[in-house]
1. Taking 0.85 as the value of FRET efficiency 1/(1 + (r/R0)^6) of positions 71 and 175 (r between Cβ atoms, R0 = 25 Å, to 0.05) derived from one of the structures shown (P, Q), identify that structure.
2. With log10 I(q)/I(0) by the Debye sum over Cα atoms at q = 0.19 Å⁻¹, for residues 87-190 alone derived from the coordinates and found to be -0.89, which of P, Q does the value describe?
3. Quick check: 31 is what I get for relative contact order in percent (Cα under 8 Å, 6 or more apart), calculated from one of P, Q. Which structure matches?
4. To test your reading of the models, identify which of P, Q gives 1.9 for distance in nm of label points 7 Å out along Cα→Cβ at positions 119 and 143 when calculated.
5. One of P, Q was used to compute distance in nm of label points 7 Å out along Cα→Cβ at positions 39 and 151, and the answer was 4.6. Which one was it?
6. One of P, Q was used to calculate distance in nm of label points 7 Å out along Cα→Cβ at positions 159 and 223, giving 2.4; which?
7. Identify the structure, out of P, Q, from whose coordinates helix-only ellipticity at 222 nm (-39500 (n - 2.57) for each DSSP H run of 4 or more, over all residues; to 500) was calculated to give -27000.
8. Could you figure out which one of P, Q the value 151 for volume of the Cα convex hull per residue in Å³ was computed from?
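Quick note: the coordinates plus some simple rules give every number you see, no bench work behind them. Since this is a predicted model, take the numbers as computed values, not measurements. Cβ atoms are built from the backbone, for glycine too; each structure is taken alone.
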Structure P
Amino acid sequence: MNTVADSLFLALQLILHSDTELLRIVGLSLRVSGSACLVGAVFGLSLGALLAVTRFPGQRVVVLALNTLLALPSVVVGLLVYLLLSRAGPLGDLGILFTPTAMVIAQSILIVPLFAALSRRLVLNGLRDGGDQLRSLGAGPLTSALLLLVHDRFGVLTIGLTAFGRAVAEVGAVMIVGGNIAGVTRVMTTSIALETSKGDLPLALALGIVLLGVVGLLNLLVTALQAGTSIEREALA
């Protein structure tokens, strides 16, 4: 019999029968990445808006560093967070290493640059098109930037979905700071790595199929939002 075909059949059975372990892992993955996106959005959008409307010495260097951080390896983020939260680190007394909270922190740091860099571009484009009108109404620079982000809801949602996709598919940082503890910090990506190394292909394949489904759905939503943005802009033109 074909081992791959058998494993795939068993994987589909796990999905169709809503396996308890499968649901627990998927649920934790979505909660961790969703929480990280909320935290990342608060800090990232604020930073992006601020960088778009303020001028200060070394701003180009900051923007360049921010764009560079878009390609920041997740294992580096995991290492830095581990050093901060370990017993010998400055935040070791919090005792949150190898918990979902540590995983949320790591993923948040990973996606803040994405929120900041892309929202900065949104604000700059918005200021170019409608900045004079906002200033004529008495809106200050930062207020104008935040209003433009609220107005360009499709753009902000696209950034959010992109950030969530990066967070949920990330493995390095959550493996380092979460420890991949069964029932506690085991998410889809870390479980796939572990189960594959153990030879438990059905669960690994089931999780891989679900992860691909989540990422595929996010891509469809991003495409739909981009189409909606184009239609809205044409209607306003």
Structure Q
Amino acid sequence: MQFKDKIVIVTGGAQGIGKCVADEFRKEGATVCIIDKQEGEHFVGNLSDKNVIEEFCRWVVGNHGHVDYIVNNALPLMRGIDECTYEEFQYALSVGVTAPFYMVKCLKDHLAPGASIVNISSSRDRMSMPQTESYTAAKGGVAALTHALAVSLSGKARVNSISPGWIDTDYTVYEGPDATQQPAGRVGNPLDIANMVLFLCSEKAGFITGENICIDGGMTHQMIYHAEHGWTLNA
């Protein structure tokens, strides 16, 4: 019960990685405040709306008085340059970068001693597939926002980010090339990310701030060249 009586915010916490993070915090005794656009028994709202963020922050402070940990996890839109409109790109940045910034701005005077902020980026902050510009730009932005906040909030909160690779939110166990192409030998699952979130919020991570930790089974470190080590490109 290492987080007993701690107040945790998880954005996008009604599903996927965010739900797993929220569940793991609750197992350790924390009170979790979720905001998600999906309907449910949590604060329902769209994080692209400034007024929604302000209302949610007032609700959290009004009910709990302070915040110990903020996990900015809400998922931005993924659209590529061929189809993404100006408005869709702006929406992706609003949810992926502006919302984490503004959430912290609204709550920075209500952070408890020992506070920690964890932003969920993506391994796409350093590598790309075609037609992913809106998502990739948002995830790259939140990774950079992380070290800026870590410096600005020095002495008030530690700020780190996590860049997940392939995480199957249904906990599917893959075999064959999907698994063996990854140096870790498997596809990731939400617990791989939740475990790191809880570690970064714990006292064990007290000397870690401004860092981005990539959890991708080693994929971003694997060099791939056509016709070497069994890799072939079928174009």
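1. Numbers: P: 0.85; Q: 0.20.
Label of the source structure: P.
2. Numbers: P: -0.89; Q: -0.98.
Attributed to the structure labelled P.
3. Matching structure: P.
4. Numbers: P: 1.9; Q: 1.2.
Label of the source structure: P.
5. Values: P: 3.3; Q: 4.6.
Going label by label, the one that fits is Q.
6. Details: P: 2.4; Q: 3.6.
Computing distance in nm of label points 7 Å out along Cα→Cβ at positions 159 and 223 on every structure in P, Q gives 2.4 only for P.
7. Working: P: -27000; Q: -10500.
Computed on structure P.
8. Answer by label: P.
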